[in-house]
Structure 1
Amino acid sequence: MHRAFCEITDPDEMARILESTQVGRLATIDGQGYPYITPVNFVYYRSAVYFHGAPRGEKLDNLARDSRVCFEADVPLAYVSVDFNEAGNPCHTHQLYHSVVIRGRAGVLPDGDLKTIVLNALVAKHEGHAGFRPITPDSPEYKACLVVEVKPERMTGKTDLAQNKPRDGRRREIAEHLAARGLPGDLEAVREMGFEIEGDSASGRRLKPE
């Protein structure tokens, strides 16, 4: 990886990223050899990615020809904008994020226990709880949908939280700026950077002294 300081090697951290976002992108290979990318709602379960869909479609045709796929999911956090740097240099803007890329093979699950578990796990992930009527093989929609399993052969991760900047210098300045700004993703980014926040929107947010 070119920017080695961004690399994630911990499988548990990559799993956490996959579990914290709802949509990923699946790349299959079409009949002319071009990549075909499809956004999918997914769940990461027992070291594999699963998504459901209609029983017909271009990505399924592609998988029938070639099971090799690439899957990507990311969590955009905070954007460090032009007005943060004194010179107003647009080349100094920056996006903080997490991402995971999986290379592997995909196939359709047969009806059975795993398909049932995965469909319920998909709903629970997006609902945020399991308090819904369970999906069973007797559910009318069960036979009408397919579940695809992506088995990773190689999984890589990246995270950019300005970790190449000095913690007591530029990195803290970025965190202070994000804490005070408080846009969606800013406070999460600050916490992911390892800083604690005190105060609120009314009194003004700031970093706790270290």
Structure 2
Amino acid sequence: MKPIEKIMRTAPVIPVLVVDDAAHAVPIAKALVAGGLTVLEVTLRTDAALDVIREMKTVAGAIVGAGTVTNPDELDAAIKAGSEFIVAPGLTDNLGKAAVERDIPFLPGIASAGDIMRGLDLGLTHFKFFPAEASGGLPALKALAGPFGQCKFCPTGGIKVSTAADWLAHKQILCVGGSWVVPGDVPDVDAITANAKAAAVLR
């Protein structure tokens, strides 16, 4: 099993985290791990993101990666901060080759057959389907997955707790990404733990 597949199979939902304040990192990570979600994607959408990754790495049981990685420089910064896996919204040759060279578990975004074929050319078989709902939802991914039976997917974008199970029922979908698990700017750890517990049993 490839390292990225092992990570994808760890929990049915990967929380997609946008954290503005590094002081919130540890409470959020502890709440998620306590609820059964141990794979955490910290998006590089805030100035605090790299510090958030460093802080979350101190939480026992947390597998912390970087999301919204768009170029090799961001890739290297995320790895330096301690990221254990990398998620990208799309796939370029430059980023894909850099991730392969760094030998880090990598989940690039795809939305078309051409995207998947570009990934296959790089030796990649595990992809983020993004933006999932805006790109046609589950019917679109089923149609895409058909010709690419060797591929596995993590759809992200517009998926809710009420729809996640429908996605997870497809054999080529190993997990989904979800921003609903950690709502709001100031973390409510009880609510996050409750959301994580509900998400952890979706598969």
Re helix-only ellipticity at 222 nm (-39500 (n - 2.57) for each DSSP H run of 4 or more, over all residues; to 500): value -7000 computed from one entry in 1, 2; matching entry is structure 1
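With mean count of other Cβ atoms within 10 Å over residues 98-105 as the yardstick, tell me which of 1, 2 scores highest. Each step should come with its number before you reach the end.
Numbers: 1: 20.0; 2: 16.0.
Of structures 1, 2, the maximum of mean count of other Cβ atoms within 10 Å over residues 98-105 occurs in 1.
By the measure volume of the Cα convex hull per residue in Å³, for residues 130-169 alone, tell me the structure among 1, 2 with the highest figure. Intermediate results must be reported in sequence, preceding the final value.
Values: 1: 164; 2: 64.
When volume of the Cα convex hull per residue in Å³, for residues 130-169 alone is computed for each of 1, 2, structure 1 gives the biggest number.
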The highest value of distance in nm of label points 7 Å out along Cα→Cβ at positions 26 and 50 among the shown structures 1, 2 is in 2
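Between structures 1, 2, where is Kirkwood radius over Cα pairs in Å highest? Show your work: numbers first, answer last.
Numbers: 1: 19.5; 2: 16.6.
Once Kirkwood radius over Cα pairs in Å is tallied for 1, 2, the winner is 1.
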With mean count of other Cβ atoms within 10 Å over residues 122-129 computed for every candidate in 1, 2, 13.4 is reproduced by structure 1
Working back from 3.5 (distance in nm of label points 7 Å out along Cα→Cβ at positions 90 and 106, computed), options 1, 2, answer is structure 1
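Given a computed value of 21, 15, 10 for semi-axes √(5λ) of the Cα gyration tensor in Å, for residues 82-161 alone, which structure among 1, 2 does it belong to? Working shown, then result.
Numbers: 1: 41, 18, 10; 2: 21, 15, 10.
This figure was derived from 2.
FYI, it's all coordinate maths here, none of it is from the lab. Bear in mind the structure is a predicted one, so any value in this text is a computation, not a measurement. Cβ atoms are built from the backbone, for glycine too; each structure is taken alone.
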